[in-house]
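Each structure below is given as structure tokens.
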Structure I
Amino acid sequence: MSLLKKYINKKNKAGEKVLSVFLTAGFPEKENFNDLVLKIFAAGADIIEIGFPFSDPLADGPVIQYSSNEALKHGVNLDFVFEQTQLIKEQTEKPIVLMGYANTVLSYGKQKFLQYAQKADVSGVIIPDVPFDEYDDFFTEGFENLDTILLTTPTTRLEKISMIDKKSRGFLYYVSMTGTTGGKVDFNDDIIDSLQRTVSVVKENPLLAGFGISSPDDVKNFLPYCSGVIVGSAVIKALMSDDNKFSKTLELIKNLKSATLKN
């Protein structure tokens, strides 16, 4: 069993759902990024997804696009990501997942990417623009030591969800709404029906829901149907107007995590 899957299952058995937080590498500042990550872990995040910036992030809304552009301006690249991840993992056992686009990995070199990911103790990767039909061509030799997390959406057919679930390792990322990140999810009967439909065929992995989740109430709405939630744009937005101690962001993380615990 993958370490990520084991970790999530252990949290769920202990009576809590998982909070996964997305951060853009080197944002809002390059210099104290590892300090930010460790503080967010301490505030309650169970998993942190570190996004490596890309100039054309198709799945990302304006907030994450802005953070990605700022990071690129400051010279953030995969070397920086691996260096920071290694520093962070020397001080925590909580898992780090890298998220980014295929072109960046291919430009860096897949074998070099895998070598540095292993050295930095990365638990998994999410590369959303690799089509499912090209999974075996992209995730070639070496990726068996790294959880490859795939995505499913409310419009994905049941047979396809089952196939994606069998390929995904670590967890399955349920994209709760169509479009890009950062929109506000409107939790309604359609979303519940779609979640229940997805859960009915997911047998291999824990299901984590993301996109549009920004408040403790959003978290509580989703938790009966999944193993945890992923929050990204709301955290990046908090960082954009925060002080140098990240007070607003850390308070948000504490409140989100509190919502994942059984009362």
Structure II
Amino acid sequence: MFDESLRSAAPPKLAVWKFASCDGCQLSLLNCEEELLAVAGAVSIAYFPEATRAQVEGPYDVSLVEGSVTTPEEIERIGQIREMSKVVVTLGACATAGGIQALRNFADVAEFRSVVYAHPEYLSTLARSTPISAHVSVDYELRGCPIDKGQLVELLGALVEHRTPRISTYSVCAECKRRGNTCVMVAHGTPCLGPVTQAGCGALCPAFERGCYGCFGPQNTPNTASLTDHLVRTGMPPQAAMRVYRTFNAASEPFRRESERQERAMAASGTGVKR
């Protein structure tokens, strides 16, 4: 529900924060173009280093947070942001599920450091990449890699208008039906995560006869086990069936559980997992 504390004569103060991420979700905000002008007129952009050098001290009415928590310093920083924000909104797969960097959660981060960096001893990093909600309470989540600008404008507009935002939680299949797409999995046997992935992208990949890659993470009631069993029965190798869940939202709970189920099945069969 909408936070009544946001009701004020003055425009809401908006802050945008970055943690471990690629900046793609912040760019989605900047790419709103005409919609952004309307939003900017309804809020006071107090802190947004990607867009302006101007900085207004908190507290803030709304904080948009991009990126996952990957260092000890970030744990302390997100706690401070939560304390000075009435509403916290997480943006994108990194902030809502740990992002692509959460692949470290399935391996030895020390090994990664030794391979990538000449002097890994200078790094201070956590063994796991975690979503913002693992450390502080979050009021709203916007999924995607990157987020959909239409959903972002809807959420900001809802906060300004003092109403609950309308964000879809059903699957990409519903979006395919609305666009009139032919089901790529039924018609062509193309592997597709649409049945277990939350809507928001407008069924972009299936519209071009590509299978869904799961950019928006799991929908509200994903039957991942059934989908995986179908993919394996129709010819996908178990190794590939595990990897389809280890992309942008690898650490989201339903995708994590399913990829680990496949990993255990391969170990039991003696197939093993190739890193």
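Derivation of every value follows stated rules applied to the coordinates shown; laboratory data play no part. Small disclaimer: the values here were computed from a predicted structure and weren't measured. Cβ atoms are built from the backbone, for glycine too; each structure is taken alone.
One of I, II was used to compute mean count of other Cβ atoms within 10 Å over residues 197-204, and the answer was 21.9. Which one was it? Corresponding structure: II. Of the structures labelled I, II, one was used to calculate Cα extents along the principal axes in Å, giving 44, 42, 33. Name it. Answer by label: I. Kindly point out which one of I, II the value -13000 was derived from, the read-out being helix-only ellipticity at 222 nm (-39500 (n - 2.57) for each DSSP H run of 4 or more, over all residues; to 500). The correct label is I.
Among candidates I, II, the computation of relative contact order in percent (Cα under 8 Å, 6 or more apart) that gave 17 used structure II. Given a computed value of 2.1 for distance in nm of label points 7 Å out along Cα→Cβ at positions 53 and 237, which structure among I, II does it belong to? Corresponding structure: I. Tell me which of I, II gives 0.95 when you compute FRET efficiency 1/(1 + (r/R0)^6) of positions 13 and 77 (r between Cβ atoms, R0 = 30 Å, to 0.05). It was calculated from structure II.
Each of I, II could give mean count of other Cβ atoms within 10 Å over residues 93-100, but the derived value 21.2 comes from I.
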